[in-house]
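Next up, some structures in structure tokens.
Bear in mind that the values in this text are calculations on the coordinates, not laboratory data. These numbers were taken from a predicted model, which means no experiment stands behind them. Cβ atoms are built from the backbone, for glycine too; each structure is taken alone.
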Structure P
Amino acid sequence: MFEIFVVLAVVAGLWLALTLAGAVFKLLFVLVGGLFSVLGMLLALLVGGALAVAFVPVALFALAPLWLPLLAVGVAVWVVLRTLCRPAPVEASRLPR
């Protein structure tokens, strides 16, 4: 009976040790994979930012026939509304003392 207990204790000890080793390897691979993911994300942001700096002015000039009339209409509406919605002048006799 004692021999069975010793065998079970050794098997359980090996099981726990291998489980702990597997958990350590999983943690190591998660940390290394996360580090590479962060580095890949930073590289993608750098490349994407450089491409955006190069592409945005070209896209703005290419789309100028579309946004210039819209901009002109927006400015005209703003000017009309600004002139129509001026605050009423306050008489000097009604100013607080």
Structure Q
Amino acid sequence: MFQKCDFIMGKDHTIIIVIPTMLPDADTYTVSISDGNIKFKADYDEIADLSYQGDEVFERIANNTQIGLVEYPSGCDLPKEITNVAYVEVRRAS
């Protein structure tokens, strides 16, 4: 569904994920993160599987049970608020 995302880093170790599209309708969204990889699900359907760089991104996301998502399709103005919330699932290397 999308091939990249961006992160807004805030004070006090906060983070928001900016997605370059509108998410499909779903009851729940999940962000599954491991060292260097992040997956997005709408209900049980995987909608994106991306690599990312940065230990700080992993630590900020992994320290939350939920994370704010901002849907920002091309050509639109950046919303002034979080447009969705996703549950966080941490996948650690064994």
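Given a value of 17.0 for mean count of other Cβ atoms within 10 Å over residues 36-43, point me to the structure among P, Q it was derived from. Don't jump to the answer; show the numbers that get you there.
Working: P: 10.0; Q: 17.0.
Attributed to the structure labelled Q.
On distance in nm of label points 7 Å out along Cα→Cβ at positions 20 and 68, which of the structures labelled P, Q is highest? Could the numbers behind the result be given before it?
On the way: P: 7.4; Q: 2.2.
Evaluating distance in nm of label points 7 Å out along Cα→Cβ at positions 20 and 68 on every structure, the highest lands on P.
Have a look at P, Q and say which one yields 108, 52, 19 for Cα extents along the principal axes in Å, as calculated. Walk me through the numbers before you get to the answer.
Numbers: P: 108, 52, 19; Q: 39, 32, 22.
Clearly, the read-out refers to P.
With FRET efficiency 1/(1 + (r/R0)^6) of positions 60 and 84 (r between Cβ atoms, R0 = 25 Å, to 0.05) derived from the coordinates and found to be 0.20, which of P, Q does the value describe? Walk me through the intermediate numbers first.
Details: P: 0.20; Q: 0.90.
Answer by label: P.
Suppose you compute helix-only ellipticity at 222 nm (-39500 (n - 2.57) for each DSSP H run of 4 or more, over all residues; to 500) for every structure in P, Q: which one lands on -31500? Present the calculation step by step, with values, prior to reporting the outcome.
Numbers: P: -31500; Q: -2500.
Clearly, the read-out refers to P.
Suppose you compute mean count of other Cβ atoms within 10 Å over residues 12-19 for every structure in P, Q: which one lands on 15.1? Mind dumping the intermediate values first?
Values: P: 10.0; Q: 15.1.
Structure Q accounts for this read-out.
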